[in-house]
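Several structures are given next for inspection.
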Structure 1
Amino acid sequence: MFHTEDKTIQAHLFDAEFGLEMECLRIHADGTFAHTKHPFPGDKNIVRDFCENQTEINTGVHHSAGEALNELQKHKTRIREKLLEQDPPEYLWPFSNPPYIADENDIPVAVFNGEQILKTEYRKYLSDKYGRYKMTFSGIHVNFSFSDELILRNFMLDHPGEPVESACESGRFQHYKDELYLDLAEKMMQYGWILTAITAASPVLDSSYMEHGVYDRDIFTGMASVRCSELGYWNTFPPVLDYGSIEAYAYSIQKYVDSGLLRAPSELYYPVRIKPAGENNLESLKEHGVNHIELRMFDLNPIAEAGVDQRDLEFAGLLMVYLASLPRKTDCSEKGQIQSVQNFKNAAHFDLDTVKIKSEDGTCRTMNKAAQEIISEMKDFCAGIETAQSRDITEVLDFQEAKFSAPETRYANQVREMFGDGFVRSGLEFVLNQKRQ
């Protein structure tokens, strides 16, 4: 845990790094999928996700959420300009839920060649197992890490007198860092559902997603985020992970691959993952240790210009600082982990007074009440930290608190109000108006 009573720790407590991955579908002005090849071959920042017409934007690593958003917006501007040059013009669909879908052939698996051909084979496997319709859901992955300076200073307080250089050379510092992120990942599985609740922005589906050949009928499933709900991205079994060590964590994922429940570790559809630097695989994680934590529950937010509100990213960072400053916890039980996944699914509901959060101790509270309790605790925690960012932190926490005291301020409520009467048609009008601005 972070020693927040120490002034040197307070000075670096909110130093962090952010990187973003955003998925968006390419469409035509009539709401149908674009079937052209990926228009940005060789661009490391603009790639493909599951299907050929699903663009993925990857930013670099930045020292603030605002800087990461600025890069994301620059890439989106480049993409929009390029897509308008297509014949006919194409557009980025700014919603997590897809527009019109004719059938599975409308969702062509991304084609890779040469040494990367296995990527196409893997996508075909996912297509057969989960169906292509589900793969059209788009969202944002947030990659977050504390500054090494913060972790190093905390290490020195926990290991007074130990030379830093030798600790780094021996691997003791990386082991310490690994333990910190493992503990954080476990805590985020218990508390991270609140991020689903505050960023949910996809309450309406077009009927073509549910019924072949039926278009322009809005479907409200009772969810604020369909992709994060029981209808969205989840494995066919409830994974139980071991946060005791990097080796144990990697093995707890690999055992599902060995048993055939997963084709590869990347098939683990979990809201929170820890990842190494560079190539993302379990061997690299075991060899090099943790570099950052990945959050996978953010919906595309059409109300925010960049597709995500900076205050939501900053809140996610504050939540992780808060959790990393709490005492280390013992391993969560199998029952507790399964309940944590259910809490994430519950947080995707539209009415947060009709679903409950169940804690590992067995206590239950409505989602709204549980969220307000967390934010209140975060406010108390931040009030005790001396930092020049105090005013900004208060504004971020107040912004999130309002979503639970005044439901009309939630994105899902606003999206349903704005686009709930002819989802695709009104969404297209919104997209075309963006082009004119």
Structure 2
Amino acid sequence: MSDKRNGSSTDVETPAQPARLTASSPAPERVTSEAPPAAPGAMEYDYTNFYFGAGEDAFALLAPFDDWWREVKPAGYYLYELPLHSAPSTTVDVEDTKTHEVRSGLVNFASYNYLGLSYRPEVKEAIKSAVDQYGGGASGSPILSGTTEIHRRLSEEIADFKQKEAALIFPTGYSANVGTIAGLMRSGDLVVADQYAHASIVDGMILSKATSRFFRHNKVEDLDRKLSGFEGKKLVIIEGVYSMDGDTPPLADIVEVCRKHGARLMIDEAHSAFVYGANGRGIVEDQGMEDEVDIHLGTFSKSLGGQGGYIAGTHQLVNYLRGFSRSRFFSCALSPAVVAGLRAALKLARNEPELRTRLWDNVSTMQGLLADGGVPIGDSTSQVIPIMVRDDARIFQIGEEIFREGVFINPVKYPAVGKHKSRVRMSISAAHTKEELEKGADAIIRVLRRYGICQ
């Protein structure tokens, strides 16, 4: 780049646009400017190795982490944050930041767009109309100037959908968990969560300053032990579908233990609201426990294909959290354009139950294809299907080969999951065609057979 500061013009290099490849195109040659492969030892490290550091300088860890990151990113970590050049549909165009190419038409198993609603014409039109009326952002917190009429309507519609007295809308699902837990529980209280609870639940527990305990995943006997002997306020937190394993909780047994110990129960239905149950009201509806759970939490970024989160419950609960949920109180409200899209998506989810039927059809099809190929999927019974590789050293290599075979899917390793529990996580959509499911499964099975993961 040449910057002629003393002249009449400035010469600036125009960044080259990524070339486009179809899903079937061969992988391009590696570019010469790319960093060399990571040394074997470097891939044995992960983020946790850089959490603590010696010395008095808060920046002391930055250089060691940067050295490590520069080495491991081209060796596998580059598979994170790959830019999409298309909507999160069933096939996507993804920029390969290792080769600087755009690979087109990849079968998409990486997005949470479970009902295929984010790009529906009705949703896009609602967003466009809201932009014309309200502009881009809310430009204020919910309690000050950020609440519009359609924010109020969305909260009323969510409460009606969940058949609860009231609902409260948050900027993100993360802030909904953090704000609800830290807004309700205090030092001296007890919060007990499933050991596989989402990071936002864990962070909410930390911020609440309550005593925090974790019970073994879905083990009701251990929950009973963790609640025993504690005198004071108690809150138990579980999920509807666990996002890394795709399994569901034994709600009736958990409710019984909570009643025994006088504990309130909160469920995070981020991955199960709008898809489970006869009316889409989640695992609570599916297992007949809607009135037994005290706090119903969910997100809009999964099945509704938008952004944000909510809690639903009694008027008293919502009124209290409106004042004490700091993550909502001190955040800008959701963009009105997003809210308009969510209202349209919610209407579609309620009026088109065939979307859920199609989703579960596709889940059954994919589970059958993977079973026929001998692919291990753990205990998943949902649209979240973990392909259990259990090879931390080679998970990125496997993920890269699947990517080059024409499938967009996420490799996951420690610390997101336990050591030696690495996997690629698959998300199924109602919008996937049978041809896309078959094509994607074939590619995945081909790669896994090369590594001896399946026969």
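A short reminder: the numbers here are calculations on the coordinates, not readings from a lab. Please read all numbers here as calculations on a predicted model, not as lab measurements. Cβ atoms are built from the backbone, for glycine too; each structure is taken alone.
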Calculated from one of 1, 2, distance in nm of label points 7 Å out along Cα→Cβ at positions 311 and 335 reads 4.0, and the structure in question is 1
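Quick check on the output: 26.4 is mean projected area of the Cα convex hull in nm², derived from one of 1, 2. Which one produced it? Spell out each step's value before the answer.
Numbers: 1: 21.0; 2: 26.4.
Structure of origin is 2.
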With helix-only ellipticity at 222 nm (-39500 (n - 2.57) for each DSSP H run of 4 or more, over all residues; to 500) computed for every candidate in 1, 2, -13500 is reproduced by structure 1
The value 15.8 for mean count of other Cβ atoms within 10 Å over residues 135-142, derived from one of 1, 2, belongs to structure 2
